[in-house]
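Peer 1: Please go over the structures that come below.
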Structure 1
Amino acid sequence: MIRLGTSDDFDSVFTMLNTHAQEINSDKNLFGYSAEKITNVAEQFLANHLCFIYAQEQHGSLVDYGALVLSTVEPWFGDREILNCEWFYVKPEGRYTRAAFKLLKAAKDTAAANSRNMLMSISSLERPLVKGKLLNKFGFVNLGGNYILEVA
């Protein structure tokens, strides 16, 4: 099931953000780490953005398996608002469920309902080509890429 996150979901969103940060930094500490910043981001996502959470019932209670956060932005060069995916994450135990598909469908439906294009970036070293193919299945087309220059 997909639901919109509220302040009651802080612990779940914080935990997923924290786990995602650890996954991104697992091999190389490319970005550093700040629990305070993750706390602030979780609060902002829940207070100021559309935060979709995918949950499934397990042993009589709901378990969150992933989240996707959208914000409305205007590109620096244009005057047309778009939806920007701020964060998209599925926990390891949810990666072989329908979590990613359900979250992407909710985001795509939101874009269509609001007549806005949607931008998503892949900022992960883990299976970026597979993630790109998944986005292609949902109608996204490649618009460049993310690159990092390691100097420190």
Structure 2
Amino acid sequence: MEYLQIDAGPTTYYISGHEVPTAGQLPWHDEECDALVAILEPELLTDEVAQEVSLGLVRLRTDWIETMGSRSELLHDGIDNASVAIGRQSRVGDGDSMTAWHEQLSAWKAMIDYVALGGQGASDRKLVLVIGPESDVSLFKDRLKDKLRRGKTADNGNSPG
């Protein structure tokens, strides 16, 4: 999957499909960042993908990890459990990383607007993962890029079309 870097004012966004980059692939390397995960196609969030995403995100220096869309609570819980499994926190709820899920953000426009606002985390480094078919991931990246660069909504609908 192709990565896209967008510098929007003081904030750097690094956008990918569901593959979590390593710290060495990130433009900020091992510095702390926030992560936002947009689930465009919940059927593609298999148990295997959820586990890969969860482990990949908690192995990075993430402060906040937020999931959006249908099945976001499932992924959120997997992230919390992965954090415990690797010893990052002693039990779910210790807050390392801080996590949140947003099932109500299931429309593309709502997700793009939320990502553009930066989520709950205060870092100026944002890792954005998009779970969906490659064509939808590419379109989501383009719309987010438009939103960040122009400061306006890229579309007025919820669908890729």
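Each value in this text was obtained by applying a stated rule to the coordinates, not by laboratory testing. Keep in mind that what you see is a predicted model, and the values were worked out from it rather than measured. Cβ atoms are built from the backbone, for glycine too; each structure is taken alone.
Peer 1: With Rg/Rh (Cα atoms, Kirkwood Rh), for residues 10-89 alone coming out at 0.94, pick the structure among 1, 2 it was computed from.
Peer 2: Of the structures listed, the value fits 2.
Peer 1: Starting from the value 19: which structure in 1, 2 was relative contact order in percent (Cα under 8 Å, 6 or more apart) calculated from?
Peer 2: Of the options listed, only 1 reproduces it.
Peer 1: Comparing 1, 2, where is mean count of other Cβ atoms within 10 Å over residues 82-89 highest?
Peer 2: 1
Peer 1: Have a look at 1, 2 and say which one yields 2.9 for distance in nm of label points 7 Å out along Cα→Cβ at positions 26 and 42, as calculated.
Peer 2: 2
Peer 1: For which of 1, 2 does Cα extents along the principal axes in Å, calculated from the coordinates, equal 43, 33, 26? Show your work: numbers first, answer last.
Peer 2: Numbers: 1: 48, 44, 29; 2: 43, 33, 26.
The read-out was computed on structure 2.
Peer 1: Can you rank 1, 2 by Cα Rg over 2.2 N^0.38 Å, for residues 34-73 alone and just name the one with the largest value?
Peer 2: Numbers: 1: 1.41; 2: 1.12.
Between 1, 2, the highest calculated value is found for 1.
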